[in-house]
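Every number here is computed from the coordinates shown, using simple stated rules; none is lab data. For clarity, every value in this text was computed on a predicted model and none was experimentally measured. Cβ atoms are built from the backbone, for glycine too; each structure is taken alone.
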Structure I
Amino acid sequence: MKRDQAEELRALQDTLYFIGGKWRIPVINSICTGNRRFREIERSIPGITTRMLSKELKDMELNKLVKRTVYSETPVLVEYEPTEYCRTFGKIIREMINWGRAHKRKIAEK
């Protein structure tokens, strides 16, 4: 059976568009490892600005990757949790981490 290279390229471009940018993967990783509140997520990602985190979370909510829950307490409490759909990306992130570690070791060998 012949592969549909054009379709594969589109799928790859969709994936790259999704993970493109500096912050998307770290935000997903932070939420998937247990950080639920905005400030917890922000503190777990050195260098991210409040504005950028807010933008990423809104994007991720629109793309059905996180569920935002608002609790009407005083002060208002907002929590983010990964959707099951988001968790499907977890294996890919883990492989990217493993590859990055191996790559760093490979480069250090020189």
Structure II
Amino acid sequence: MAVIMENTYQQKERYFKAKNRVDKIKGFYGNLSSYVFVNLGLLALNLWTSPDHLWFYWPLLGWGIGVIIHGMKVFNYLPFFNQDWEEQKIKELMEEEQETRKQNNYK
């Protein structure tokens, strides 16, 4: 019985991790599509209102840096704050909380 419960628990945990990852990927693609469409609109607005003074590339550059960092985080290309780092930090914080509870119970 314990083996069946463990397998069910592991399956649920894997499912929720996969769902979380899919949600992050969907968020990135939403951000990317917004970036493309908004900046195309800004380009058109810039060329229509003041074609002699180009300013559309400033928001393109600023938001683009954010999109790149978001993509690197979602697809684990950042050497820090990647999935392994997150899991390690979660375990560390859980252990600290458990240690604090033990210390409070002994006082």
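Given a computed value of 0.35 for FRET efficiency 1/(1 + (r/R0)^6) of positions 22 and 62 (r between Cβ atoms, R0 = 25 Å, to 0.05), which structure among I, II does it belong to? Walk me through the intermediate numbers first.
Numbers: I: 0.85; II: 0.35.
This value belongs to structure II.
From I, II, which structure was semi-axes √(5λ) of the Cα gyration tensor in Å = 46, 19, 10 calculated on?
Working: I: 29, 20, 12; II: 46, 19, 10.
Traced to structure II.
I, II: which one has distance in nm of label points 7 Å out along Cα→Cβ at positions 38 and 78, as calculated, at 0.4? Walk me through the numbers before you get to the answer.
Working: I: 0.4; II: 1.9.
Corresponding structure: I.
-18500 is what came out when helix-only ellipticity at 222 nm (-39500 (n - 2.57) for each DSSP H run of 4 or more, over all residues; to 500) was calculated for one structure; which of I, II is it?
Computing helix-only ellipticity at 222 nm (-39500 (n - 2.57) for each DSSP H run of 4 or more, over all residues; to 500) on every structure in I, II gives -18500 only for I.
With distance in nm of label points 7 Å out along Cα→Cβ at positions 54 and 70 as the yardstick, tell me which of I, II scores highest. Present the calculation step by step, with values, prior to reporting the outcome.
Working: I: 1.4; II: 2.5.
The structure with the largest value is II.
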